[in-house]
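Peer 1: Structures follow.
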Structure P
Amino acid sequence: MDPRSVEVQIAGRDATVVARTTRGAEIRSSTFALQEAATGEGAVAEYRDGWLTITLRKKEAPP
């Protein structure tokens, strides 16, 4: 699978990973509950040896 075909969506404490074909059709989608709210800003994703590792930043609490 081409790592560029994977999309990560962040909504509060949920992270959804969506894999698509080269034509845009969804192959698979999984949603994971996070311990704390996160932001997609500064997110890093690495795909190695069949594992996708996503590093997210905590969402800062409003002052």
Structure Q
Amino acid sequence: MTTIGTAAGTVWTYLEANGVSSATRIAKETGLDAKNVQRALGWLAKEGKLVIKTKGRTETISLK
């Protein structure tokens, strides 16, 4: 099991390298399971590190 902090670091690194993405794409390309991606996004959002935008049914995530 991946710790939340480690998953947050993986997600941060992915977003830094790839820019705007969806949670589904992050999970697919990092190899993290969806639950750990959601936990990591929660951690990063709580710290004020993310910009989350919704357009229609699509939610995108990027770093501030």
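Values in this text are rule-based calculations from the coordinates and carry no lab data. Please read these numbers as outputs of a predicted model, since none were measured by experiment.
Peer 1: So helix-only ellipticity at 222 nm (-39500 (n - 2.57) for each DSSP H run of 4 or more, over all residues; to 500), computed for just one structure, reads 0; which one of P, Q is that?
Peer 2: P
Peer 1: So log10 I(q)/I(0) by the Debye sum over Cα atoms at q = 0.17, 0.21 Å⁻¹, computed for just one structure, reads -0.62, -0.88; which one of P, Q is that?
Peer 2: Going label by label, the one that fits is P.
Peer 1: Here relative contact order in percent (Cα under 8 Å, 6 or more apart) has been calculated and equals 24, so which of P, Q was it run on?
Peer 2: Structure of origin is P.
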